[in-house]
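Student: What follows are several structures.
Readers should treat all values here as calculations from the given coordinates under stated rules, not as data from a laboratory. Everything numeric in this text was worked out from a predicted model, so none of it was measured. Cβ atoms are built from the backbone, for glycine too; each structure is taken alone.
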Structure 1
Amino acid sequence: MLYIIPSPIGNLSDITFRAIEILKSVDLIIAEDTRTTSVLLNHYNIQKPISPYHQHNEHKIFQHLTDQMMVGKTIALITDAGTPGISDPAYLLVKSCVANQVEVNCLPGATAFVPALVNSGLPITNFCFEGFIPLKKGRQTFLKKMALEERTMVFYESPMRLVKTLSHFIEYFGADRMCSVSRELTKKFEENKRGSLQEVHDYFNSKPVKGELVIVVEGCS
């Protein structure tokens, strides 16, 4: 069996009791960054073999992992923060398990875009999650397409690119489009900045930007 285990996006107390129980019971834990995951495992006194599974090695090892599960091993996949598969590796391994009739069980748990979306103050009856936007190739085409999206939009972005991305949103969406930027969710210095794209851009342009970020933008009216 393969267990997909969501991990806390900041506060270590946000992991579920069931996730801890499963992590203690599996044969192997595979993690995006073994050092980051080890902090979580040590916090809950979980002592299990752990191996790396990330975007640079998943193509090479997913079949080997599938083969291990086909002969009886139980593996837990965990990412640095949030749910594996949401802007983090998981798809190839899950697809392989399904194709080989290995049971896959995904636990509910932390995902950064959900609290950011809910606390944004923007309509959430319908929304689209786009993850990280293209850096160069296809960026202009993507922004033109998103400018016409009527649903509330959710994006991930890095601190170093936040202001540039907000400036591009202003260019393609308009400066008055409402948005919310959530930074360091569940952590000590959590911050949620809401306002027009121009207001939020100017706010973050005036100060150093640190931490994990989620951008929520109003859809086209």
Structure 2
Amino acid sequence: MKIQECKALITGGSKGIGFAIAKVLKDGGAKVAITARDPQLLNASAKQIGVEGIVADVRREQDCSKAVGAALKSLGGLNVLVNNAGIGYKAPLESVEVELFKDVWSTNVLGAMLMSREVSHVFKKQKYGSIINIASTAALRGYENATAYVASKFALRGMTQCWQAELRRFNIRVILINPSEVQTNFGRKQKVTDINPKKLLADDVAHTVASCLTMHDRGFVPEITLYATNPW
């Protein structure tokens, strides 16, 4: 697929990794729509890079259906979905709060499933498309105080493998990307102001997405893990 041929819908696209992906694809000539829950931030981000903004909460089934419908209309079709929307929550096991645990799962797991379910109807009908799930190295190995987040990313990895088995025969590529620590405001109470040049940036993930998409359609990368070369 050429970037110019991409008609991409990116969830959680108003900031961080999602925003970087949207910008890289748009700059390459793709037609792009982004979703987010905050209308004000969404509109500002969409206007900044010249993409379509769609207010949607991936935790809500109706919002996912509306988002796909809106993207199809505004982009004149759809052949790429990037499931990027995600939240984190840290707590030791003895202090895990049920509602916060559910919120992480509703966003990171249910949201990705709902969006992918919606686009699967479109992609199967046209026998073509790519679904990219933004996971984490937390999908590969757990660490302390991260029960909810790690479990959600393990689940996303498992769903990715299920969809690969189901959708490959329809010429649909399903790709999992596992970044290690990326310098964004994700999970932080204060904005990132000091950038460590040795650690990953959102642009690194965005260029990985673009590279996976531009591989010739006869092949695909099922899973790719992205680390900083020397972060110390």
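Student: From which structure (1, 2) was helix-only ellipticity at 222 nm (-39500 (n - 2.57) for each DSSP H run of 4 or more, over all residues; to 500) calculated, if the value obtained is -13500?
Tutor: 2
Student: From 1, 2, which structure was distance in nm of label points 7 Å out along Cα→Cβ at positions 164 and 204 = 2.3 calculated on?
Tutor: So the calculation was done on 2.
Student: Here is a further query. To test your reading of the models, identify which of 1, 2 gives 0.25 for FRET efficiency 1/(1 + (r/R0)^6) of positions 76 and 92 (r between Cβ atoms, R0 = 41 Å, to 0.05) when calculated.
Tutor: The value was obtained from structure 2.
Student: Can you spot which of 1, 2 the value -0.20, -1.30, -1.47 was calculated from, given it is log10 I(q)/I(0) by the Debye sum over Cα atoms at q = 0.07, 0.17, 0.18 Å⁻¹?
Tutor: Derived from the structure labelled 2.
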